[in-house]
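Scrolling down, you'll hit the structures one after another.
The numbers here are math on the coordinates, done by the rules we state, and not lab data. None of these values were measured; they are calculated from a predicted model. Cβ atoms are built from the backbone, for glycine too; each structure is taken alone.
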Structure 1
Amino acid sequence: MTSIPNSPVDELAEKLFGKEISHFARGNSVSKRQATRDVHPTIAALQFPEEYAVLILGTRMDAELETIIRNGLHKQGNAKRLLDRLFSNFATKIGVAYACGFITKQMYDALELVREIRNLYAHSEDPFAVRASDEYKRHSTSLLNLNKDLTEKSSMELHSFRLHADPNSAAKVEDFELVGILVTICDRLGSAAFFSLNGLEMPQISVIPAYFALTDTPEMVNVAGHRGFFPNTTGWTLNGG
C-alpha cells in the first residue's frame, strides 16, 4: 500500500510540535492524527498570508461549531436529518450555538466579527483593498479590542512559533495580532467540541460553553433545581456554583 506523503502543514506541525504530539499520542496513530489536527490552526496562521489564514480558520470554526451543536442538542427522532436543516451557513451555526448556550456572549461577538472579516476576503479578489477598507478596519479593530491582553498573548505566541520555524524571519509581533486571535478562537471551540462528545452517549447534556477569554469563562450554577451552565439572567435565582 502506498502511503500518503505528509502535507507541508503536517511537516511544519511535526517540526514545531513533534515532541508534544508524540507525548500525547504515545504511539497511537489515531491520537497522533488528532493531536496533529489540533495544531493545524497554528500552522495555517504561520504558513499562509492573512487572507488565506482567515478563510481556513473560519472554516475550522464552522466545523467545530457544528460538532458542538450536533453533540449537545437533545436527540430524538431522525436527529441527523432534522439537525441538517440548522446548518445552512456559518451565521446560522453561530446563532444556534449562542441561542442554545453553547458559546458565551464574548465568543458570539468574536465569531460574528470573524464572519464579517471572512466575508470581506471571500468576496474580493484584492486582499490589499480589503485591508484598506473601512469595514475591515472597523471589524478587525473591534475583534482585537474584545480583550487586549488576549490579543497580545496570542500574537506573541505565534511570533515565537514563527521564529522557531524560521530564525531568520523578519516578522514582527504585530503581524500576528489578527490571526493569533483566530487561532485562540479555534482552540477554544476545539476544546468545547471535544468535551461535547460526552453528549453522544446521553439523551440530554449541559454542554460546557466555548468561551473567548478568562473574563468570559462560564460557571456551573443551580437554577430551579437543575445544575448546568446557565446565563445569569435577571429574575433567576442562582443557588451555588
Structure 2
Amino acid sequence: MSTGSAQALVPLATSQPVEPTSTPPADPAAVAAPLALRALKKRWRADQPPVLDHLDLTLHPGTLTWVGGRNGAGKTTLLRIAAGLIEPDAGTSEVWGLNCREHRVRYQTLVSFLPAGDRGLYARLTVRHQLEFWARISMVPRAEVRERVERALDAFDLPELADRRVDRMSMGQRQRLRIAMTFLPAPEVVLLDEPLTSLDPEGSALLGRAVRELLARDGAVLWCSPTGEQLELSFDARWLLQHGRLVRA
C-alpha cells in the first residue's frame, strides 16, 4: 500500500576545507543553537573514504543554510543524521542543546525532515487522512490534530484536494502534500532534501512562505540540493560538501 517509508531521504571543483564552523564550547548551554552538528564522521564501507569526515555545522536562530554538492557527496547522509534517523560513527547532533543520543524522542519532535523522492506517502489514503496519520506519528497532541491538519491544508492550498486519494494526485500535488506534512508538527528545525522537485511556481511560493514564517519564529532550515535554486529566499550561509567536509560556496 505504501509508496515509500514514512521515515526515511556535474562534479564540483575541488576546494580546500575551511576551518570548522563551530567549536564545541566548555558550556554547551551557553551557545545552544537550533541545530549543532559537531565532528560528525560516517563511513559506509571500510574500503572507501568516509562520507562525512569530522564535519561541523551550526544553524543559528532564524537562518536558512544551503548545502550543495554532487550526487553521492553525502548530503542525504548528513540530513538523516541531523534528523536522528541514523547514527554517526562519531560526533554529536544537538537541537537547542539536546543531544540526539540522550534525548532522541524529544529531539525528533523538534526536527522535521523532508526526504527526496516520493517517500512517506500512502497511496490509498486521502490527503486529509495522510495529514492526520502524520500528525499522530509526529506526536502532535491529540487535541491539536484537527486544527493542525486544517492549518496545513490552508497553508499549502490543499483544501480542494483534502478528500482525494494520494494515488490520484499529480507529482506536484504530492510534493506539496509532503511539504505540508513537514511543517505540520510546527518544528524548530526543518531539513529539506531537494524540496523543489516537481513543484510548480505556486507550490514553490508556498514553500518559501512557510520557510520565512519558521525563520521569523527563530527556527532554522537546512536545505540540501545539487545546485542552489532560485526561490526568492536569501541563504544566510552556502556550503559545498566535498570529501566529507564543508567548504564555502
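Quick check for you: by distance in nm of label points 7 Å out along Cα→Cβ at positions 145 and 177, which of 1, 2 is greatest?
Max of distance in nm of label points 7 Å out along Cα→Cβ at positions 145 and 177: 2.
Looking at structures 1, 2, which one was FRET efficiency 1/(1 + (r/R0)^6) of positions 81 and 193 (r between Cβ atoms, R0 = 25 Å, to 0.05) calculated from, given that it came out as 1.00?
Derived from 2, not from the others.
Supply the structure label, taken from 1, 2, corresponding to mean projected area of the Cα convex hull in nm² with the calculated value 16.9.
The value was obtained from structure 1.
Going by Rg/Rh (Cα atoms, Kirkwood Rh), for residues 41-96 alone, which of structures 1, 2 comes out largest?
Going through 1, 2 one by one, Rg/Rh (Cα atoms, Kirkwood Rh), for residues 41-96 alone peaks for structure 1.
Could you tell me which structure in 1, 2 was used to calculate helix-only ellipticity at 222 nm (-39500 (n - 2.57) for each DSSP H run of 4 or more, over all residues; to 500) as -8000?
Going label by label, the one that fits is 2.
Comparing mean count of other Cβ atoms within 10 Å over residues 105-112 across 1, 2, which structure shows the greatest value?
Checked 1, 2; max of mean count of other Cβ atoms within 10 Å over residues 105-112 sits with 1.
If distance in nm of label points 7 Å out along Cα→Cβ at positions 65 and 185 computes to 2.0, which of 1, 2 did it come from?
2
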